[in-house]
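We did not get these values from a lab; they are worked out from the coordinates using the rules stated. Bear in mind that the values here come from a model prediction, so they are computed numbers and not experimental data. Cβ atoms are built from the backbone, for glycine too; each structure is taken alone.
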Structure P
Amino acid sequence: MVTGATGYIGGRLVPELLRAGHIVRCLARSPGKLRDYPWRGEVEVVRGDVTDRASLEPALADVDVAFYLVHAMGAGASFAHRDREAARTFAMAAHTASVRRIIYLGGLNPPGQELSPHMRSRAQVGEIFLESPVPTVVLRAAIILGSGSASFEMLRYLTERLPVMTTPRWVSTRVQPIAVGDVLRLLVASMALPDGLNRGFDIGGPDILTYAQMIQRFARLTGVRRRLIIPVPVLSPGLSSLWVGLVTPVPGTIARPLIESLRNEAVCRENDLADRLNDHARLGFDEAVRLALRRIREAQVATRWSSAAWPSAPADPLPTDPDWSGGSLYADERVRPVDASPEALWRVIEGIGGERGWYSWSLAWAARGALDRFVGGVGLRRGRRDPARLRVGDSLDFWRVEEVQPGSLLRLRAEMRLPGLAWLELRVERRDTATLYRQRALFHPRGLFGQLYWWSVAPFHGVVFGSMARNIADAAEQAAH
């Protein structure tokens with residue numbers, strides 16, 4: 001069983017397990033989020049939550065090995081307590097279900113040093129599993145290099161966008177990065193370790209580098225000039241994360257734990273797993289970067305750091321609820337006939353966002369994204385996982401794909417900071433021989449501030465949403481003709 005199958009590692013581990021001939025079950029709080037993954041038809045998906053033992057025990061029935069790939073990065077001040085309680089709950093449910101082994105992917109850190117809150121939490125989760133009645137293998141990795149990983153995108157955009165950078169002291173910390181393909185191979189191979197083995201293993205690639213050295217090597221590999229790096233000791237992790245959030249697509253809430261972890265050296269103290277598995281082959285830093293960049297160029301990014309959908313409250317209604325039981329629901333609706341086939345219109349709709357933009361007043365979208373970053377939101381720069389295809393759960397700039405009905409409907413749920421809930425629906429409709437484009441922007445305000453927000457931005461809807469509908473129709477007609 002794989003937990004965290006909508007996440008960056010879990011979404012890549014499942015097809016590796018299938019290729020190795022294993023029968024795979026995925027645990028998900030919202031099974032619908034796995035609906036459009038290419039391997040969905042080859043796995044069993046069960047509804048459950050790692051914090052809810054009642055849902056875990058039936059989900060773990062007949063499971064031989066359980067992969068625990070869940071952690072609460074950027075999930076608020078109480079994340080460490082939730083992480084510990086979830087690990088204890090999962091371990092006891094696995095024991096009751098007679099699971100043979102738990103495999104957990106944690107962080108690589110030195111013993112006896114003060115750790116960042118997130119690294120300390122991940123270390124504590126590993127200790128909880130190792131002290132549980134279920135034999136556990138804990139793999140400890142530092143920076144994971146792969147197309148779409150948060151660490152890789154942070155390194156990539158810092159290098160590409162800043163020829164000169166003032167940096168905090170963490171750029172001089174030594175780390176031992178590892179390619180995501182090597183991590184996946186070792187996770188799968190760990191299933192075959194001797195029964196009863198209960199210990200942790202350090203895993204890393206062949207290169208030990210400082211972050212500054214990684215920036216310079218990345219620059220050389222991508223053909224840009226050598227970067228001028230000026231360390232400034234007064235930059236705190238909080239300030240550094242705000243700076244990274246402005247320069248890269250990784251928001252400050254995700255960047256901060258990554259940056260805080262870099263204050264500790266992350267170098268393997270042993271290489272026992274390679275000896276036990278007789279598997280010493282590892283991609284070096286240069287090879288891992290080249291492979292990741294090729295995957296990006298070829299649009300073969302299977303998962304991204306933003307793949308794991310940020311959970312919404314269970315009571316949050318959908319815009320499809322009858323009579324919309326959630327209260328006020330404001331809407332801006334536009335309909336346009338399109339002189340193109342429904343297929344041509346759908347290709348434009350499914351390709352929206354990212355580098356193509358939003359087919360309307362680009363300055364307004366950029367300003368809204370910058371404002372969202374300023375107040376701690378995700379901003380507009382998360383982009384797309386794939387330039388042409390979307391699936392449920394994908395992040396799309398500051399939206400999340402909530403529903404895709406190929407050829408007819410794309411529904412996006414807003415993840416920018418808002419005093420309420422917002423959706424954007426784009427539809428293709430067939431009327432006899434005509435093609436219609438239907439667009440709805442929906443907003444459910446929370447409190448007085450939510451009401452004020454809607455009416456303050458309503459005067460701009462004619463420009464933003466009106467031009468969006470017009471330009472999408474025009475783009476479809478130009479592509480068709």
Structure Q
Amino acid sequence: MSRAKSGRARTAPGGGAGAARSGDSYLPEHGNGGYRVTHYDLELTYRPNTGRLSGRARISAVAEPVAERGAEPGAELVTAPGAAGEALSGFSLDLGAFRVDGVLVDGARAARYTHRGDKLRIRPARPLPAGAPFTVEVRYVGVPRPVKTRHWGDLGWEQLEDGALVAGQPIGAPSWFPCNDHPADKASYRIEVTAPSPYAVVAPGTLDSRTVSASTTTWVYEHPAPMSTYLATVQIGLYDLVELTDAAVSAVPQRAAVPPRLRDRFDHDFARQPRMMAAFEDLFGPYPFDEYAVVVTDDELEVPVEAQTLSIFGANHVDGHRGCERLVAHELAHQWFGNSLTVADWRHIWLNEGFAKYAEWLWSEASGGVPAAAIAARTRARLADQPQDLLVADPGMPRMFDDRVYQRGALTLHALRTVLGDDTFFAVLREWTATYRHATVTTEEFTALARRRAAQPLDALFTAWLHAPRLPELPGPS
């Protein structure tokens with residue numbers, strides 16, 4: 001196996017190179033063109049004492065027809081007879097600062113590759129026919145380094161005092177595995193992690209097996225539902241494994257991983273989660289996955305972390321008084337809004353965060369707390385004193401996670417609920433989650449669905465709340 005000279009992959013005769021860019025309006029450098037991933041099979045070994053991670057990633061993908069393929073800037077695409085038949089001569093994956101020990105394409109074919117600037121560029125021995133499935137296997141090793149960002153701090157794999165966590169949103173996935181790091185490229189996963197036996201490992205999906213050897217345990221999780229790379233995660237720690245399922249309230253299996261010292265506080269703070277699950281299934285439609293888990297780290301976290309089929313909280317989010325129950329609601333709601341329904345482009349982020357924020361208000365209402373209307377009025381009054389220079393439907397990359405996106409997004413939904421009435425509004429939400437289950441979504445698709453359900457025009461409402469910086473007044477009850 002040889003390494004190609006560094007630099008951009010060039011187009012081979014009779015084929016085209018996939019772009020090392022995604023075309024995302026906010027984060028185009030993350031993600032890649034020329035193919036789509038269908039499955040990730042990850043085998044990881046982690047040593048908490050040194051922080052060393054060794055991995056084998058086997059990625060199943062399909063080469064895209066040329067009409068759907070992005071081109072590397074400056075690359076020459078040579079089209080064979082029939083444009084849709086062009087072969088893929090090269091492609092790239094996002095991967096952080098690991099040592100790459102080998103790349104195979106389709107099992108036995110050693111591929112040329114370069115690894116620079118968090119891009120692993122691969123040139124298979126033969127071009128890949130358009131529309132054909134292929135596999136790429138990458139072996140790599142190193143101490144994972146978080147992805148450093150200007151606006152959101154360090155993202156991805158983080159070594160804890162005793163274990164590790166992954167906080168991937170929005171671009172942290174390459175800190176621990178090679179991937180096509182864009183939310184619209186969703187795939188199924190198998191995640192196998194070997195760690196010292198005292199440690200518990202939690203990952204998305206269902207625990208398929210746990211095999212104990214002399215000093216290590218291998219945990220295997222299977223997740224057949226499509227998942228974006230930023231929602232993949234691994235949590236490793238000295239945890240008690242806890243059952244939260246309450247079949248009398250909700251049939252969804254629920255589990256948790258909790259440090260022993262926090263168990264009593266956790267039992268109180270998360271006791272109402274099965275009721276929360278039942279309430280959200282009534283409001284949003286069936287829970288979209290096979291089960292749900294929460295992890296409480298023994299370290300403090302600034303905010304909880306969203307992942308698919310599980311949520312991660314810090315020790316500071318468990319106080320024994322349900323002081324952070326709104327965050328429990330927020331992260332659970334993301335299983336519908338963000339995880340099952342995933343933004344097609346990061347500019348649509350309000351479809352994740354505005355919906356999850358509104359779910360906090362809905363849980364307050366459903367659990368006998370402050371009604372959503374009162375929270376909305378309070379929130380609008382507070383926002384009126386803040387700068388009004390943000391478009392909810394297109395806040396700009398630096399302000400993707402600005403609190404006003406969350407708050408104004410929730411207010412947009414409350415305004416829509418007020419105009420439509422509860423029956424129609426919640427019918428819209430249930431149709432939204434059913435129509436786009438495990439798919440990608442845009443603002444335009446949501447507003448179009450709401451318009452179809454409404455008895456009155458909604459153009460002025462959506463223009464004011466989503467596409468204008470000035471904060472509108474909340475509509476009065478009809």
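Kindly point out which one of P, Q the value 3.1 was derived from, the read-out being distance in nm of label points 7 Å out along Cα→Cβ at positions 296 and 432. Attributed to the structure labelled Q. Using helix-only ellipticity at 222 nm (-39500 (n - 2.57) for each DSSP H run of 4 or more, over all residues; to 500) as the calculated read-out, with -7000 as its value, let me know the right label among P, Q. Working through the options, I get structure Q. If semi-axes √(5λ) of the Cα gyration tensor in Å is computed to be 38, 30, 18, which of P, Q is the source? Here the read-out was taken from Q. Calculating FRET efficiency 1/(1 + (r/R0)^6) of positions 200 and 248 (r between Cβ atoms, R0 = 30 Å, to 0.05) for structures P, Q picks out Q as the one with the greatest value.
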